[in-house]
Structure 1
């Protein structure tokens, strides 16, 4: 098996744990998948997606600082690879906005929600 196949399997199993309401286990598997991918060229979109999902799981666990860091890294990667107009990017911005609410970063929250709304309305309609 290639490292990509292993990482993909870990992501799939993580989704099962998440559906079973076991975010701790899901998070551990995503962390392992992230290590398998490392900083592989050509995989930045996948890595950003993993980091976004980790941000959601940290949020569910109430670890807002870790969630913020995961979303920051993911959004930075999305911007770097030019995925600034995709629905996934809009959703990541929206989720990071929710994290910022929990961290009382209201001005940043407003900016993130506005950017997310613009992207999601373009991609998905009003």
Structure 2
């Protein structure tokens, strides 16, 4: 049994398969899941697990070279924006429609139980060297 880190076997395996420049979406429970992108659905109830909990767990496991959010997050969910900025630096921003279109290129979609608007981030994997 693992001592630390992500215990969800499906999520741990999916993260381990990612490579440089691969995209990962961490989305709230309402973000449409793109067709053809593998989904690890962690949602249990509204708010569980939270966006912050999943972002923190994934941030501890992945090297991220760029984060992207929907531009609407700035007004609609400044707390989620502050979290993304604190973990990954200043994120790029796209309209929500463009964010959803970009998520179709992801290698992995992680669904949280978050039920606040625009609590979504697209992460581009980096390398540790």
Structure 3
């Protein structure tokens, strides 16, 4: 069952070496478990999407330069997310201040070829049998 994504959700990038967390700015009026809910527009690098350790994408100019300097040996560099596009696809059933809500199945593309995904929506779930 899809979950709403909230502030503090755990994220990962296919070219990153470590997980990160999603930051949702406190101006959101909609909350879930008293934490701001995310929308598809919470994709700003270094504001919403934090670094994922080191980047291993050969499409990243910093990684490409370091790899060339190391005579072709892949040389990861500090991650600086490049996510200019919103998360996709968003929730067609819920809007927050006119923006589609973010669900845990959404992904966000990085310019360097990586895909940022939600590992944990940030909320604890409890199932009652």
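Values in this text are rule-based calculations from the coordinates and carry no lab data. Keep in mind that this is a model prediction, so the values were computed, not measured. Cβ atoms are built from the backbone, for glycine too; each structure is taken alone.
Assuming 47 is relative contact order in percent (Cα under 8 Å, 6 or more apart) as calculated from a single structure, say which of 1, 2, 3 it is. For relative contact order in percent (Cα under 8 Å, 6 or more apart), the value 47 is produced by structure 2.
Out of 1, 2, 3, choose the structure whose coordinates give helix-only ellipticity at 222 nm (-39500 (n - 2.57) for each DSSP H run of 4 or more, over all residues; to 500) equal to -27000 when calculated. So the calculation was done on 1. Out of 1, 2, 3, which structure matches 1.7 when distance in nm of label points 7 Å out along Cα→Cβ at positions 66 and 98 is calculated? Computing distance in nm of label points 7 Å out along Cα→Cβ at positions 66 and 98 on every structure in 1, 2, 3 gives 1.7 only for 1. Can you say which of 1, 2, 3 returns 2.9 when distance in nm of label points 7 Å out along Cα→Cβ at positions 42 and 58 is computed? Source structure: 1.
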